[in-house]
Structure P
Amino acid sequence: MKYLVTGGAGYIGSHLVDRLMAERGNEVVVIDDLSTGKLANVRSHAGKRNFRFMRGDVCNAATMRKACAGADVILHMAAVVGVKHYVTNPLRVLHVNTAGTSNVLEEARRQDAKVVFASTSEVYGRSTALPLREDGERLLGATSVDRWCYSTSKAFDEHLCLAYRKQHGLPVAILRYFNSYGPRALGNDYAGVVGIFMRRALAGQQPLVHGDGRQTRCFTFITDTVDGTFAAMRGRRAEGQVINIGNTKETTILSLANTICSLANSRSKKQLAPRLIPYEQFYGRSYEDIRRRVPSMEKAWKFLHWKPKVPPERGLRLTYSWYSGNGRKSA
């Protein structure tokens with residue numbers, strides 16, 4: 001089987017590449033523009049006969065035609081991600097996320113390839129109908145609030161995927177990822193609250209918690225994210241479906257920060273504690289946050305027979321160990 005992973009040098013993409021390369025008989029092609037992805041994430045596969053890296057832009061149709069040639073499966077992970085991008089460069093978010101997906105779907109149609117599309121829990125917006133079901137209504141803020149451009153771009157992409165399914169019979173599965181974390185997560189000002197907190201703690205700096213810290217998320221360790229993605233990729237029942245990939249354990253951001261401080265304090269003489277800062281200090285006055293976000297996992301079990309295995313406590317310890325080793329240099 002030949003696989004193309006867009007954004008394959010990025011956080012989730014590179015872990016998918018590792019799993020694919022660990023299986024016998026796979027040919028893997030990665031395309032990444034390295035705007036956020038890192039060659040170090042896939043360097044262990046360089047020089048192998050069944051691996052090829054292409055530095056390129058998914059928005060370039062000619063480049064995507066070359067990348068997709070002969071592909072049986074396309075794992076479309078490439079996107080502009082991160083809250084700071086949404087509020088500082090919404091045009092790039094909208095362009096890359098929609099044009100890139102359009103190119104992927106058109107080439108998949110030409111190649112008769114299966115597509116697994118990485119969507120996001122951001123699609124649900126401010127919905128309070130918990131747990132969040134894939135067929136539930138979306139609730140977004142005004143279009144004048146840039147924070148919602150990413151959610152809108154991914155929802156548009158989902159419509160594209162389903163339209164290709166309806167009109168061309170394209171085998172496509174749509175996965176809404178919920179706050180995946182683990183080794184290689186960016187952990188910078190643009191994405192990945194777990195990595196952001198860990199990098200600050202390892203530098204002896206207080207984690208900065210926006211707002212009152214009582215907003216909640218359900219964090220999903222990377223091995224669970226990969227397992228769920230593979231279940232969708234390998235099973236035909238996921239085709240034409242939108243499926244949440246997440247964990248149902250709800251964690252406040254302040255609690256997350258305290259846990260990471262505890263991990264850091266156990267290895268250092270300096271005793272850290274989180275610091276609360278107003279949203280507008282970081283994102284500006286127009287920023288809007290989501291108070292709670294909890295997935296329904298009924299469809300994941302029904303269509304994938306999958307559920308997460310790694311509890312947040314264990315996942316955070318594993319992630320902290322990685323960051324404390326090489327994460328500060330390569331994250």
Structure Q
Amino acid sequence: MNSKPMHILGSRHYPLLDFYRYSAAMLVSIAHLLSQQYNLPQAELLASISVELFFVLSGFVLAPQLFYVTKTNSKSTLLTFLARRWIRTVPPYCLAILGTCIILDYGNELNILRFLTYTQNFISDNSEPNFFHVGWSLSIEEWFYVIAPLSLLLIRKCLNEKKAIMITAVIYIVALNLIRFFLNDGQDWGEEIRRSVIYRLDAIFFGIVAYQIKDKIFSIHILIALFFGLLYLAFIFLNPIVLMTNVFHQNFFIFICGLTFSALILIATKVKISNNLVVLFFRFVANISYSIYLFHIMILMFLAESKLDILSLFLFYFIILNLFSSIFYYGFELLILKSRPSYQK
């Protein structure tokens with residue numbers, strides 16, 4: 001996000017959130033490495049939990065722009081918001097899809113089209129074969145960019161912008177949790193519920209709520225929520241079979257992730273980092289996080305038959321992934337980001 005719209009929107013920069021974003025991206029990539037090497041259920045669970053952090057982070061970071069869209073209540077601001085998001089996310093995504101297809105020599109045009117239009121998991125994530133495993137979460141993000149502002153503007157017709165934002169978020173969170181509760185029968189939970197666009201938009205709305213209440217909640221309440229949330233996630237991590245077989249925990253897990261990571265983000269808003277080098281480093285690793293998330297699967301394809309021991313493999317993977325992502329960001333992403341339109345006062 002460039003400086004002009006940030007100034008217009010009056011939003012603050014929280015350096016620790018940059019580190020969260022990078023950590024989430026790296027945890028997903030490490031989890032997939034461990035899953036490839038050892039096929040551990042905890043590895044896939046770690047990836048799932050990290051993606052949930054991504055969702056809440058996205059909502060929090062996007063909140064100022066969505067507030068501005070709602071406040072101005074204009075078509076031009078909405079189009080600017082969409083253009084900024086799509087220029088940021090779509091070109092790298094399309095290149096990642098193309099690269100994956102080339103590596104796999106994959107030629108199912110219809111399935112590729114579904115991925116390119118973010119429709120492969122709109123109702124359920126049952127693409128066969130699912131050649132781009134991180135695509136489901138990106139589809140949820142992209143559809144949120146469209147559905148969230150339209151929903152906000154619709155409710156804005158009846159309420160002022162502050163009430164419209166909070167009520168819209170609460171409606172999505174409550175409604176989708178109830179829908180999942182009644183529809184989830186424990187069968188194919190991942191494909192039919194957890195990775196489905198229409199059942200998961202609330203994950204990002206948690207971040208919107210967190211942004212809305214960040215100056216209105218006491219730290220002790222945040223710490224209590226974080227403690228019990230992390231305790232529950234630790235229980236699930238140590239007992240992954242529970243999440244695979246128990247409908248209650250499947251529904252509760254998604255809700256608790258939203259609450260826990262909202263609390264984690266709110267903690268970050270209370271932490272002041274004055275060291276400029278640390279702030280710059282966090283900004284740098286946040287910038288390359290999207291590339292890490294998009295391209296780590298491709299790098300894992302090349303390492304699938306590696307004979308390196310796990311420590312050497314991890315180190316090599318870490319270096320190559322971060323190096324490639326840095327080159328891609330400065331050589332491609334940064335160039336297209338300069339073409340993004342700015343919000344008008």
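List of remarks:
- Which entry (P, Q) yields the derived value 30 for relative contact order in percent (Cα under 8 Å, 6 or more apart): Q
- When FRET efficiency 1/(1 + (r/R0)^6) of positions 249 and 289 (r between Cβ atoms, R0 = 30 Å, to 0.05) is calculated for each of structures P, Q, structure P comes out greatest.
- Parent structure of the calculated result -11500, given that helix-only ellipticity at 222 nm (-39500 (n - 2.57) for each DSSP H run of 4 or more, over all residues; to 500) is the read-out and P, Q the choices: P
- Value 2.0, calculated as distance in nm of label points 7 Å out along Cα→Cβ at positions 25 and 97, assigned to which of P, Q: Q
- Highest-scoring label, criterion being mean count of other Cβ atoms within 10 Å over residues 65-72, among P, Q: Q
- Structure with the greatest value (metric mean projected area of the Cα convex hull in nm², set P, Q): Q
Values quoted throughout were computed directly from the atomic coordinates according to the rules given, and no laboratory measurement underlies them. These numbers come from a predicted model, not from an experiment. Cβ atoms are built from the backbone, for glycine too; each structure is taken alone.
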